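So, here come the structures, one by one.
Derivation of every value follows stated rules applied to the coordinates shown; laboratory data play no part. Just so it is clear, the structure is predicted and the values come from calculations on it, not from any experiment. Cβ atoms are built from the backbone, for glycine too; each structure is taken alone.
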Structure 1
Amino acid sequence: MLLIAFLLIGAGFAFAVSIGAHYTGACMGMPYAAGAIRPVRALLLMAPLALLGAVFASGAVEATVGHGILETPKVALGLALAIILSALALTSAYNFLTIPTSTIQILVFSAVGAGLAAGVSVHWSTIGTLLVLWATAPFAAFGLGFVIVRASDRLRPPGPRTRELARIAIMGLVGVGAAASFAMGANDVSNASGAFVMTGLFGLMVAGLVGGVGLALGVLTWGRPLLQTVAFDIVRLDARMATSAQLAQSIVILVSVAFGYFTSMNQALVGSMIGTGIARRQTTVLWKAVRGILAGWALGPVSGAGLGFSVATVFAWLHLY
């Protein structure tokens, strides 16, 4: 069992590294796309903020993942390892393909699939709540992005101050990117470290710390390709549109985290980006890229459940739990 515990910690940490890389575009893609910050500086700013969010603001979400998905006081170490390995494999594959899927959905449905294979009851009420949140969050971000960019356009005065306000918007964009980085740490670290809480290996804050270090490492070592994809492959932006989109995303994520639930950073961002594009009544949204992302979101839960069930079944045959 000690070996399984070490393998679980290693797999969870590796998953956190993968998640950190996966969400660089969702957090700092907008500042980068608008020319507000260089890519290396964006990653250096994002990494410590993601760590802080993971340590100090992830507790409620960690508790949801640790105790709210499977109906058992303590998940067996081998079963938790099956969940993490399944989610890690899929997230790494989507990272390699530079498809911004929902890591949260992959993790939750990997847990559902593994639980079903092991005969562990699932908290379907929690799954139902998450499904409702996942369905509504992009529309909430869409609405917020639309309203914020419309309001900023109406308040923009004509004349020489326009250029000055554009510079202010660019600086503000770095700020909302920083807020999104903190929100990502709070929102997403439990994908990797929630398994530590499931099994009773670590408490909430220690689990957040271990996962947060992994997030920061992933941002710094593997984050640039996803930063490029989200920054330039979805929407053509100016500074106010980018600021509006990032602000809308951050609001949706932080409100969800405050209630102990997590939702997709990418879904919230894409929803807000489309809202800002439509608010401008311009052909700013690159719908081909959006369709590709939507396909990835559809594949994530299905592949997570299937792989989680398969890996847990194999682990049962090997008597690993």
Structure 2
Amino acid sequence: MTGHVLVTGASGFIGRALVADLAAAGRPVRAAMRQPADVFARSVEVVAVSDLTRPVEWRALLKGIETVVHLAGIAHAGPEIAETAYDRVNRLATVELAEAAQRMGVRRLVFASSVRAQSGPVADRLLVESDPPQPTDAYGRSKLAAENALRQSGVPYTILRPVLVYGPGVKGNLARLLQLAGKPWPLPFGGFSNRRSVLARQNLVGAIHFALESPATAGETYLVADPEPVTLAEIVTAMRAGLGRRPGLVSIPISLLAMALKAAGRAETWERLGGDLRADPGKLLQAGWRPSVETHEGLAAMAREWRAA
């Protein structure tokens, strides 16, 4: 497909990279964002879209559009956000967009869901798409509800469930871990053997390209992850390698760190640090997607760019 593509959430961590990549590939792009800014190539059409807490006039944005990548939404889980807000922004806005896209004859809508539509922050087995979805929070439930509504909308779709995405400018837990890796002192992560799947932002951008261009992805749902899960020690080692430093990791009893975090009210932080969450990207790989970034080098490159910023 080579026609115009609408990208929602174009100003976000993933959206900016995707729009720039689509434009560089010669795709006509309409970039929808709440506060339009001059951040893209001149070929990109930047349009304003209202906050998704209110209905959007999607038909005007979809005029002349062949494909849609829907990235906009509440992008994280947190107790400070009401379940009704997740439902309005992540589910209902997706329903409204999908219904408008179906009426306007859009040929493909690629929806950026989340692994959290399928699982909580930890899982005791390797996740595959055929597993029964078991979201554990409002964020995951809203993403799963949006998926189900999209499947019923009649618009041709592809659903992507990415795991934790890393890359230059990352925020949240990975940004805090990067800041720790930049400190001169040893870190107590040497004994962590749990593995978690992560995803290079450029690999996700490549997966979106693939979903837009491959007829075989229509009507399918895919987990998206770098092929090999990594330990926390490997993540920090890669980050410090990017900073030109030795790993500097020490091993302490993991139970002590778990007790300290739980006592401080950081039980979910402990789950993210000490628990497993492995997602199998085999279905997408078998369809023909090929990640371009190797995990350890991708993490090192992210650290190098962080230092240079």
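What to note about this one:
- When Rg/Rh (Cα atoms, Kirkwood Rh) is computed across structures 1, 2, the figure 1.00 traces back to 1.
- Once FRET efficiency 1/(1 + (r/R0)^6) of positions 148 and 244 (r between Cβ atoms, R0 = 41 Å, to 0.05) is computed for every structure in 1, 2, the highest value turns out to be that of 1.
- Read-out helix-only ellipticity at 222 nm (-39500 (n - 2.57) for each DSSP H run of 4 or more, over all residues; to 500), computed value -28000, structure in 1, 2: 1
- Relative contact order in percent (Cα under 8 Å, 6 or more apart) derived as 18 - corresponding label from 1, 2: 2
- Test item: Rg and Dmax of the Cα atoms in Å, for residues 108-299 alone calculated as 18.6, 68, pick one of 1, 2: 1
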